1. Of the structures 1, 2, report the one carrying the highest value of distance in nm of label points 7 Å out along Cα→Cβ at positions 48 and 312.
2. If P(r) over Cα pairs in 10 Å bins from 0, in percent comes out at 4, 18, 26, 21, 13, 7, 4, 3, 2, 1, 0 when worked out from the coordinates, which of 1, 2 was used?
3. Between 1, 2, which one scores greatest on distance in nm of label points 7 Å out along Cα→Cβ at positions 80 and 200?
4. Can you spot which of 1, 2 the value 21.1 was calculated from, given it is mean count of other Cβ atoms within 10 Å over residues 360-367?
5. Looking just at relative contact order in percent (Cα under 8 Å, 6 or more apart), which of the labels 1, 2 belongs to the structure with the highest value?
6. Who wins on FRET efficiency 1/(1 + (r/R0)^6) of positions 128 and 368 (r between Cβ atoms, R0 = 30 Å, to 0.05) among 1, 2, i.e. which is largest?
7. A value of -13000 was computed for helix-only ellipticity at 222 nm (-39500 (n - 2.57) for each DSSP H run of 4 or more, over all residues; to 500); which of 1, 2 is the source structure?
Structure 1
């Protein structure tokens, strides 16, 4: 007889996703500073997207494998926790080493060493993040699923605010000089060190405070599912990809344009704002004003992540009243307006208004597609399908990485700000694609 998963307490919901706070703190440091670090090491603006390709490329390979093996694995730590613990340890090493890549110039140019550490960080972030998504669906029933992903989004927002603001805070509030005798500013280097420590601490909190249901319990919860077939390794992954639910395919279009737009923002915000708002030449990658622009990008990235954390508090109630699809559509439109408005802002401070819209979209992107997807896929295949779903996140980033740089150079005449406008247009397309998604277990209240 099938058993229902019990509701978890508020503390259990928060403990389960606490590791995401650390992961996103490291991820925010990477998003806000990787382009800046690579420019410091000698990269050209039009080359940035090519260096960033390592992240989505490794994610596309790693996440389905991690999802597949975490579905099939059971250890003393459970099925998901061993994977995000290992991922966090390796990611912390990447955070420590990337801004210090110039220490390895005896072996390779600092630019290539930095790109290598970017690859290590991205691969390990992917190892850590995918099992967290599956863990929420493993442990929560349908009535708590939206709340669970919203709490993840809140913690993602908090971690990202801290990570994004660290370089600015260390320089302006704690007196850490932003000028370094090497290639990368000291406040950036120390931010990465702090981020690595917080990442490990947050992951260890979740590992020690969260339990996972045993394989026997999962069988009882999913008693009405067909018996699991014998594992065939890679053939399993290919078969599951071929047989993915229709809702997952529909969400794929939404995710493609959402993440194409996000990638444009992450890669090109620093050069776009340095050029368009601060009036710097495209070749200026090392002046005090360029570092000031880079620090301010961290501040506004923190703003959009802070807005996303606040908005995520209200997402469950908004989605319950208006529906997950309609909530996601409106949120994406807000993000589109935010990105496009950057072109018209007269000074750096006004960019904070642009980031309000981006933050609303970011909160919804991190929660709504997963809440919709969770009701459409078999629970015993939650890990593998969450991993396959990552294809719709990584493929648009890979496409953008290949074409984004040439577009800036040849189509936009070196003006990176137009990549941000393109990102806004992609958000609008994603909003339109959401109207065609079939949310199988959505219940909208009429109160």
Structure 2
């Protein structure tokens, strides 16, 4: 959640963030009012509780009729204390709900607006020319079927729409890509992790995925567990309610996991192939760092993502995502979008988000300060590779006969220089 001091000291900054996101500014006033009510209710409870203790001492000293009279008053006061505590608890719950309704305050410089209001920061690499002998680009599904690499028909037969099998060289290509990502992560000092894909409600809520995007999350009602759409969730919960020592620098992880998304509200979009699916694999970077180091850590993650895109020889661009297209936890997000020839467009392959202290406040992740107190840390995440990358790799490296040239960086992991039709 957002910093309470910021809400109290500079509510206009929070209102400006809400405007940039296209969110309700009145949420700020509701949170402020809830804070006033909560503090008032707590003060009244503490006043009555102190009076109750004081009268209790008087009762202990009194005798006879005086004691009986005091006991009657203490009994009445006890009821008032009980009612005041209930009021304080209700006010605290109202305040917590009001605070959780406000997404992270966007960073300075984030473009205002919605999905189409991003700013292109750079374009890297030359877009491929249509191979000689082809009248049109083959898309990734046509190539995947030629190669015996992708089977969506049987995926639908087994599990329904937006499921698939990666078969033969398709499975090998995904494993090669993810292993390359892990190797690059280890070289960069990240600790590899195989993470749980089922998490408790408090962890899912703590990372901000039960807000506006709750409809995209799978829930196992009988077990009260959620299937994660990214290992970011488990990695954020990994250090919940702990005090970190960040004196030697950020704690950096690379989580490999299966990911699950309902893709609610996206029906009719990218239903062909494996661009928008319900299950996929991903290597996700995650960092805990000091708040003042978060911006530099964000740039570092972006550099690692760009290096991976360059390694698999994809033309791409980097965009600064507009405020209205940020998730609730992110203060800033950069997307890396690769060129997809069959669509004549850039499509997102990875993103990296600076969540500042928003998630850590919810999850109780802190660091010790020089003064001996504690403060929330910053959390950041970024995708290093995922199943969707196969789309761009197949299309950008296709050849006239339906084969696909394997980028050099993947060859040691795949054991092939060229993928040939089955």
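1. Working: 1: 2.5; 2: 6.1.
Comparing 1, 2, the top value of distance in nm of label points 7 Å out along Cα→Cβ at positions 48 and 312 belongs to 2.
2. Numbers: 1: 5, 22, 34, 25, 11, 3, 0; 2: 4, 18, 26, 21, 13, 7, 4, 3, 2, 1, 0.
Only structure 2 yields this read-out.
3. Details: 1: 2.4; 2: 3.9.
Checked 1, 2; max of distance in nm of label points 7 Å out along Cα→Cβ at positions 80 and 200 sits with 2.
4. Values: 1: 27.9; 2: 21.1.
The read-out was computed on structure 2.
5. Numbers: 1: 28; 2: 20.
When relative contact order in percent (Cα under 8 Å, 6 or more apart) is computed for each of 1, 2, structure 1 gives the biggest number.
6. Biggest value here belongs to 1.
7. Working: 1: -25000; 2: -13000.
Only one of 1, 2 returns -13000 for helix-only ellipticity at 222 nm (-39500 (n - 2.57) for each DSSP H run of 4 or more, over all residues; to 500), namely 2.
Values quoted throughout were computed directly from the atomic coordinates according to the rules given, and no laboratory measurement underlies them. Treat the numbers as computed from the prediction; the structure is a model and nothing was measured. Cβ atoms are built from the backbone, for glycine too; each structure is taken alone.
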